[in-house]
Structure I
Amino acid sequence: MKSEPGKIPPPPGLIASFTAGFNAIANNTPVIILPVMLDLFLWLGPHLRLKQLIEPLIGQFSTLTAPNSSVALEPALVQEIWTQFLDNFNLFATLRTFPVGITSLMSGRMPIQTPFGTPANIEVGSFSNALGWWLLLVIGGWIIGGLYFHWVSGVALKAEKRSLSQSLRQVVLLSVIWLALLFFFGLPAFLVFSILTLINPLLAKIVLLIFALLSLWLVLPVFFSPHGIFTYQQNAWLSILNSLRMIRFTLPTSGLFLLGAIIISQGLDFLWRTPQENSWLTLVGIAGHAFISTAILATSFIYYRDVNAWLQIVTDQLQKQTTSVRA
């Protein structure tokens with residue numbers, strides 16, 4: 001990005017970033033193979049379930065609901081909700097990790113029917129096995145997600161040869177950092193919200209709304225925190241700090257970028273989810289979702305690079321102006 005001496009250039013345009021990102025993936029379609037393969041596995045492959053492990057606890061959980069509470073649910077209704085959730089839940093869906101991970105349509109949909117009928121089910125026998133499976137799948141999700149990000153960033157930025165092993169190490173560290181922060185702040189928040197729900201449902205809804213607004217403000221730094229690892233080969237800490245710095249100076253524009261990405265992605269997901277689970281037309285949805293989501297990820301790398309280049313130009317120009325005034 002070039003600028004005239006003494007003149008601060010405008011920030012990168014969102015439309016130009018989206019155009020470049022979609023063109024990059026359109027010219028390199030093999031990059032969508034990983035999300036397509038993950039969705040095919042979650043759709044047609046076996047399901048790893050916790051139903052036999054959790055179901056005996058459902059009845060006990062239902063009896064804990066305060067019968068006189070205005071938010072209490074009938075035990076039969078609670079049991080029905082949990083049973084339906086456990087019928088659909090597939091522990092393999094945890095291969096879709098955040099903030100670094102392979103995009104997936106089926107991880108949220110969790111289908112239980114295929115064109116071949118009902119998929120095979122594998123029941124987890126104990127809580128220790130469930131924890132072991134969860135750890136294995138999460139770490140696996142981080143690794144293949146890092147490979148996916150490395151591939152997409154290379155296509156989007158036309159980057160020269162970079163160290164994949166270094167990127168994967170930093171991805172795991174970054175993911176551990178965010179997971180630790182989620183447990184550290186999320187668990188107390190969940191406990192407080194649960195207590196408020198039992199005391200005053202209206203107050204709980206107000207607190208939930210405030211928390212949701214704060215979460216939206218925190219999504220931006222989380223979303224861009226991996227980008228420094230793949231764009232500039234930064235370590236996890238420096239990548240997080242660079243993301244915070246970027247959002248600090250470009251919050252309105254970056255907020256519009258994320259809003260546009262969410263609208264495009266979630267809006268089209270309604271279309272991709274239209275076919276029935278047991279219809280082969282679901283393949284169209286899987287391919288469409290993989291292309292759009294990968295293109296948005298490529299766009300984010302282009303936007304991240306261009307915004308940081310713009311911030312560097314602005315910083316240099318301001319330093320020069322400050323120096324000339326003092327002289």
Structure II
Amino acid sequence: MNKTLLGGVAAVGALLGGAAVAQDQQFFSIGTGGVTGVYYPAGGAICRLVNAGRSEHGLRCGVESTGGSIFNINALRSGELEFGIAQSDWQYHAFNGTSRFEEDGPFEDLRAVFSLHPEPFTVVARADAGITSFDELEGLRVNIGNPGSGQRGTMEVVMDAMGWDMDTFSVVTELQAGEQAQALCDNNIDAIVYTVGHPSGAIQEATTACDTVLINVDNDVIRALVEDRDYYRMATIPGGMYRGTDEDITTFGVGATFVTSAAVPTEMVYEVTKAVMEGLDSFRELHPALGVLVAEEMVSDGLSAPLHDGAAQFFEEAGMMD
């Protein structure tokens with residue numbers, strides 16, 4: 001057989017081999033949030049680490065921009081997504097069938113993989129609204145977030161605790177996270193709420209495009225909420241992080257968590273967990289909000305659902321389980 005023929009056979013073999021590899025690869029999606037928040041780049045960072053090793057484990061990861069925490073959990077439940085990022089409070093409510101998940105009942109197959117960054121409940125108001133505290137939102141034009149988002153769900157919990165309803169505000173909007181900064185600076189609303197990791201591109205947009213201030217969310221009602229719920233904690237947004245707010249802001253918050261379903265294969269969850277934890281130094285550098293992550297805390301902080309067997313397997317092998 002001449003060299004030309006040999007080369008042709010080799011080329012065909014390579015193509016067939018490549019096709020076989022492509023067929024063997026398993027694709028999965030991560031549900032995140034709006035593109036200006038932290039969930040979307042955090043999901044992208046996870047995919048970047050997973051895809052770097054796809055020739056070894058055969059997994060390919062993609063990121064989907066979604067409505068946020070509650071949407072992601074519901075998509076896991078229906079099997080439309082393999083993984084999602086969700087606030088720690090909504091992980092708790094979904095697993096236990098409480099709050100927004102009461103009608104559908106407990107999502108007993110919800111599984112935790114690891115925790116991510118802290119997410120303070122953040123209120124940004126136009127400077128000309130003249131307010132300095134959360135209580136003063138009454139009578140103003142407020143964006144409470146789109147249905148299905150964590151920010152909307154948390155705002156509804158806070159409103160209920162405060163004895164507020166939609167009539168408390170002069171105007172209520174349901175804009176997605178990526179739309180609210182422009183609405184604020186166009187003077188269509190007076191304030192926005194966002195449960196998000198910091199620094200946040202969306203908050204930076206709102207504070208640089210017009211004159212705004214971050215507002216303290218700290219009163220007896222908020223303190224009682226934190227005291228009564230393990231998934232909440234008091235939080236501080238450092239002064240000077242955003243234009244217009246030089247002093248530290250006191251608020252409360254949750255944690256972002258990475259979740260999946262018991263229906264997702266153990267090997268897939270194991271490889272995703274391994275990719276992130278073994279590449280944690282690189283992971284922290286992929287977004288400023290991820291820079292505070294501590295490996296030991298990621299195993300348990302804010303995780304109400306049981307660990308997926310694949311995640312538990314990695315953590316046990318790595319000596320990270322008690």
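Nothing in this text is a laboratory measurement; each read-out follows from the coordinates by a stated rule. As the structure is a prediction and not an experimental result, all values here were calculated from the model. Cβ atoms are built from the backbone, for glycine too; each structure is taken alone.
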Handout entry: distance in nm of label points 7 Å out along Cα→Cβ at positions 180 and 292 - highest-scoring structure of I, II
Key = I
Fill in the blank from the handout: distance in nm of label points 7 Å out along Cα→Cβ at positions 236 and 300: greatest across I, II for structure II
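I have -25000 for helix-only ellipticity at 222 nm (-39500 (n - 2.57) for each DSSP H run of 4 or more, over all residues; to 500), calculated from one of the structures I, II. Which structure is it? All intermediate terms of the calculation are to be shown ahead of the outcome.
Values: I: -25000; II: -12000.
Only one of I, II returns -25000 for helix-only ellipticity at 222 nm (-39500 (n - 2.57) for each DSSP H run of 4 or more, over all residues; to 500), namely I.
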Practice task
Can you spot which of I, II the value 24 was calculated from, given it is relative contact order in percent (Cα under 8 Å, 6 or more apart)?
Solution key: II
Practice task
Could you tell me which structure in I, II was used to calculate volume of the Cα convex hull per residue in Å³, for residues 28-171 alone as 151?
Solution key: I
